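What follows is a set of structures to go through.
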Structure I
Amino acid sequence: MQAKKSRESLSVTSVHVLPNDTNNHGTFFGGKLMMYVDNIAAIAATRHSRSLVVTASIDSVDFLRPIYTGSSVCLEALVTWSHNTSMEVFVKIIDENLRSGARQLCTTCFLTFVALDDHGKPTAVPKVIPESEEEQLLFESAEGRYLNRKKRRQQTKKFTAELTLKRPWE
């Protein structure tokens, strides 16, 4: 399987933040933003793998700045690294004040997707070729994030095995 350049997976979309997208503070609902994040990341992962993909994980998301009604939110996603059947996707969220033109980075996050074949089984994905300085930085630090995710997943499995499904009132 031939490796692909990171930029080949680049996916960009913009969303106009309207009043029904916001909470009682007049800022973008975090959950609604995450829906857009997952969507654009899935497009980038599909472009890289040219197969069906599923979200395996979303790393922590730190909302650095509020996004207000009337803003435009630009989401940029690209595949930064791949393993056997999984891909790390980096998403950058930029807020733009449409009246002044001022733009600021609001948050970044990493998502992991697994490529699936036509029978729903994990399938191999191409390796990633980083080119720009930012792509190189993301690529070089990706294996550490991969190992952290793997450890976190093991901890989650152990933790959830100890949880009960019993309702508190039963």
Structure II
Amino acid sequence: MTYMWITDFIVYNGLSLTSTTLAIGDPHWNYTASGLVEIPASILLPLMMDLIGRRPSVMITHSLTGVVLTILPFIPPTHEVLYLSMWMLAKFGVAASFFALYIYAAELFPVEHRSLCVGTCCALGNIGALLVPFIAKMNPMATFLIYAVASIGSCCLTLLLPETNH
């Protein structure tokens, strides 16, 4: 669970940090849009978690983020709308996975240790936030691939956890 929190902190903060440096569009609009994309994520995620369960929702959101971030560096700069749309889809996926982790972690840990375990995951997740400025200074292709591999790794690790829906 801690790995997933670190991953989400890295990817979420990394995409937020780079939203103003995208070569496409206005930096102010990009930052605003990257925040607005979280609204549908916060609306759709609870519906998805109720329909298909907690574990599949966490897996889908992490895999969506990973797949989109794998494709993103290969989109040519001439396809500005496609690039920005895919970037926003990645931000949607990581925002949804971030929201899902709070719910899933709260249900995963036993009641008597829940607040300590979720707090520990959240605190250790900030290690990821500390790494973001260093990762962001890398080549954009390497940055997105690091985010993608970490997200797909989180999806795979979710297979080791139980479903908590019922």
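Descriptive notes on the structure:
- Origin of the derived value 0.45 (FRET efficiency 1/(1 + (r/R0)^6) of positions 21 and 53 (r between Cβ atoms, R0 = 25 Å, to 0.05); candidates I, II): I
- Of the structures I, II, the one that 0.05 was derived from, the read-out being FRET efficiency 1/(1 + (r/R0)^6) of positions 101 and 125 (r between Cβ atoms, R0 = 25 Å, to 0.05): I
- Structure responsible for 2.6, with distance in nm of label points 7 Å out along Cα→Cβ at positions 13 and 85 calculated and labels I, II on offer: I
- Structure (I, II) behind the derived value 1.5 of distance in nm of label points 7 Å out along Cα→Cβ at positions 37 and 61: II
- Winner on Cα Rg over 2.2 N^0.38 Å once structures I, II are ranked, highest first: I
- Structure responsible for 0.95, with FRET efficiency 1/(1 + (r/R0)^6) of positions 77 and 117 (r between Cβ atoms, R0 = 35 Å, to 0.05) calculated and labels I, II on offer: I
- For -10000 (helix-only ellipticity at 222 nm (-39500 (n - 2.57) for each DSSP H run of 4 or more, over all residues; to 500), calculated) the corresponding structure among I, II: I
- Test item: mean count of other Cβ atoms within 10 Å over residues 45-52 calculated as 15.1, pick one of I, II: II
- With respect to relative contact order in percent (Cα under 8 Å, 6 or more apart), the largest value across structures I, II is given by II.
- For FRET efficiency 1/(1 + (r/R0)^6) of positions 109 and 141 (r between Cβ atoms, R0 = 30 Å, to 0.05) computed as 0.20, the structure of I, II it came from: II
Quick note: the coordinates plus some simple rules give every number you see, no bench work behind them. In this text the structure is predicted, and so the values were computed from the model without any measurement. Cβ atoms are built from the backbone, for glycine too; each structure is taken alone.
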